[in-house]
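Alright, structures below, take your time with them.
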Structure P
Amino acid sequence: MKRLLSAAAILTILFSFASNAPAADDEKPVFDAIAASQADDDKYEWTNLFDGKSLDGWIDIKDAGDFVVKVKDDVLVLGMGPTTTSIRFDEEGTGIKIPRENYEIEYVSRRTSGTDFFSALTFPIKDKYVTFVNGGWGGFVVGISSIDDMDASENSTSSFMNFKTGQWYRFRVQVTNRTLRVWINDEKTIDYVVEGHSLKTRFEVSRCEPLGFASWVSEGELKTIRFRTLGDEEIEEIDKRAEENSKFNFN
C-alpha cells in the first residue's frame, strides 16, 4: 500500500486538517464506537469471528515475526512490524464459511501507535478480493485497493480522514454482487458499483484472503469482528441504488 503521495500533496492534506479544525468549544463529543456496535447486538443475527479471549479461528501470517500478533485485555492486537502485520480467518479450521456476496462485516478498531493503516480489511466480492484501507499513505487515505489496477489513493473510492491515536472507530462493510458500501462510525464513506470493474488485492495483503486484517508499521487493536447476512429488503435497496448510480456513471 506504499505508493507515497508527493510532499506537496501531504502538505496540502495537513494544511486542510489544520485550517478546518473546529475550535475546542465547538468540538463534537467523541463517537462511542463500542456502544454503537453493542446497540446492534439484538437488531441482527451476527456470527462472531473473535471470542475476545484468544486467536482461535485466526492464522497469524507472521510476516512481522513471532509474538507480534496477540490477544491482550480482551482485544486482538496487530503489533507493529517492519512492514505489514497480518492475520487471516481460518475458514477450514473453524468450519465457518465467509459469504462472498450479500453480507455485512462489522469491526471496531483503533490505532495505538504508528502513523499508517492499522486494521485494513481484506474481504471477498464474489470470486474476487479487495482491501479496505483505513489510514494508508501516511495515515490519512481511506479507500479500496485495488480497482482497475488503481490503489486506494488513486481511484474514486479515495477520501481523507484523520484517525486519532487511541480512539475506537466502528467500520461496516456491505457487499452485494454489484455494490460495495463502507461506513466509518455512522458516516457512509464509500458507495461504489463494482460491477464491470477489475478487482484484486495488492501483494502485501494477498495472504489475508479470503478474510483478514493488516497493519503497516503501526499497531492496531480490534475489539469486535463479526458478519451477518443482508436481508432481502436491504439487498433490494442496495441494488436499486447501484442501478441508479450506473445510469449516471457516478463511478
Structure Q
Amino acid sequence: MKLTSKYFLFFFSLIISLAISNLTFGQKLEDLLKQGDDYLDVNFDNQKALEVFQKADKLYPNNWEVYWRLSRVYVYIAEKMPDNNSTQKDAQLAVYQKAYDYADKSVKLAPDKSITYVRRAIANGRIALFKGVFSVAGVVNAVKADCDKAISLGNGGNYVQALAHYVLARTNDKVSEKWKPARSILGLGWADIDNAFNEYNIAIKLYPNFRMFYLDYAKALIKEDDYSKAKEMLNKVIESPKRDENDDSQLYEAKNLLEQIKNK
C-alpha cells in the first residue's frame, strides 16, 4: 500500500511538473514575441527585433508565429539597405528572398492563418518590384493569390485584413499602369485601377489613420487626375498620428505632393 502511494505521488508530481513546464514554455515564447513586436512597433529598432526573433527561433523551432515575424523584420531591414550598385542590390534581394522563405515556412505550418499569406505576399511583392513587375508575372500572380486567400480566411484582426486589401490595391495599381492587352499576354489582365481604388478604400475603412494607406491611395488618384480626392487623402496623411517607422518620410512626401497639386 505504501509503495502504491509512493508511485502515485511520483506520477502526480511528474504530471504537475510537466504542466508547469508547458505553461512556462508558452509564457516564454509569448514574452519573446511581445518583446520583438515592441522593438518593431514602438522603438522602430529592426536589428534588436531580429535578435529577439532569432533567439525565439532557436528556443522554439518550427513555429509559425516566429517565422512570419522573421519575414516581417527582414522586409524592414531590406527596405533600409543601400542599393547604389549591383553588389548592394544583390545583397538587398537576398534579404528579401530570406523574408519570403520564412513567410513560406509560416504558410506551410499555419495554412489557416491570414497573416502568413499576407507576409508572403508582401515579401513576394518586394521581390517583384525589385526585379520588375512585368518580368516576373508568376510572382505577381502569387501575390494576388495570397492576398485573396488571406481575405477569404478573414482572420487575424482588422490590421491584418487591411494589409491584405492594401497589398492587393498596390498590386492592381502597379500592374494596371501597363496597357491591358500587353499585360493580358503575361496573364496579368485582371488588374484594374478601379479595383485598386476599391481595395484602398476597404483597407482604410478597416484600419483608418494609417499614413501609408492614404499616401499610396493619393498617388494613385493623382495618376488618374482626381486631384480633389487626392488632396483629401494627403490631408488625411497629415492628420494621422505616427504609427510606423516610415511615417515621417511619408508625412514629408504628402506635404510635398500637396504643394505640387495645390492649384489643380
Structure R
Amino acid sequence: MELIDSHCHMDFPILRAQAPQLLDAAQAVGVGLVVVPGVLQDDWLALQRFCRADKRLVPAFGLHPCFMAQHGDFTQALLQLDALLAQPDTVAVGEIGLDFFMADVDRGAQMTLFQAQLRLAQQHQLPVLLHVRKAHDQVLALLRRLKLPSGGIVHAFSGSAQQAQQYIELGFVLGFGGTVTYARASKVRQLASTLPLAAMVLETDGPDMPLAQYRDQPNCPQRVREVAQVIAQLRGISLEEVAAVTTATARQLLLQRVV
C-alpha cells in the first residue's frame, strides 16, 4: 500500500531537525512521498536542496498570502519563481492563494500576487497548491477566467459542497487532513464521506493541523495513514481503496515531470 502526503512543511525547523526519522516512520506505514510547499522566497533554495537530498521529498514553490509583508513588492521574487518552476523536480506552484480571514488584510495586493503566480503556473503547465480562507468565491472566479490546464489541489478544503463541485469541474482536487478526524468537524466529515474519492487527496499540513488524538503534537507525514483510515471508515470502504485512489490522483496530478 502506497500513500502520499500531498502537503507537509517538512522544511520548517521543528520537522526538519528530525526529518530522516520522521520520513522513515512515514515510510514504515506506507507513506513513501511527501510534497513540500514553499512559502517564502528566502527559503526556496534551501527547500530545493533539502528535497534533493532525499528522494522521498518533492518541492513546490510559491509566495503564501499570509506573508505579504515579507514578500515586499515581490517583483524579483516572481522572476526567481519563474526560474525555479522550470526545474524538472518542481512539482507545483504553491503554496499560493487568498486569505481574507483577517479583517485588515490587503486584498488587492493578495489578488495581484495570486494572479501573477497563476499565470506562471499556466506558462509552466504546473498544478497549483491553493491556500484559501474566506475567499473561495474569489478564487473560483479567477480560476474560471484563467483556466489552468494542469489544475491543482485546494489544500485543507473547508468550503461548501457546491464550492467543492465547482473546483472539481475546473479540474481541481480537494485536500483532506487532520480536520476530518475531529467528530465536531461535521461539514468536512460529510464532504469526505460523499465527494467522489477520485477528487480527493490526503495531506497533513505538518507541523500544523494535528489529528484529534495528537492535538498537542506537531503533525508529521506518518499521520496520513490515519487520515486515510478515518476517511475509509466514514465512507464504509477499505483503507486499501482510499490509499489506491488518492495516491493515483496525487501521482497523476503532481508527478508527471518527476522520474
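When helix-only ellipticity at 222 nm (-39500 (n - 2.57) for each DSSP H run of 4 or more, over all residues; to 500) is calculated, the result is -26500; to which of the structures P, Q, R does this value belong? Comparing all candidates, it corresponds to Q. Suppose you compute mean count of other Cβ atoms within 10 Å over residues 56-63 for every structure in P, Q, R: which one lands on 14.5? Corresponding structure: Q. Once mean count of other Cβ atoms within 10 Å over residues 80-87 is calculated for every structure in P, Q, R, which label goes with the largest value? The maximum falls on structure P. Once relative contact order in percent (Cα under 8 Å, 6 or more apart) is computed for every structure in P, Q, R, the highest value turns out to be that of P. When mean count of other Cβ atoms within 10 Å over residues 32-39 is computed for each of P, Q, R, which one produces 14.6? That value comes from structure P.
Values in this text are rule-based calculations from the coordinates and carry no lab data. The model shown is predicted, which means the values in this text are computed figures rather than measured ones. Cβ atoms are built from the backbone, for glycine too; each structure is taken alone.
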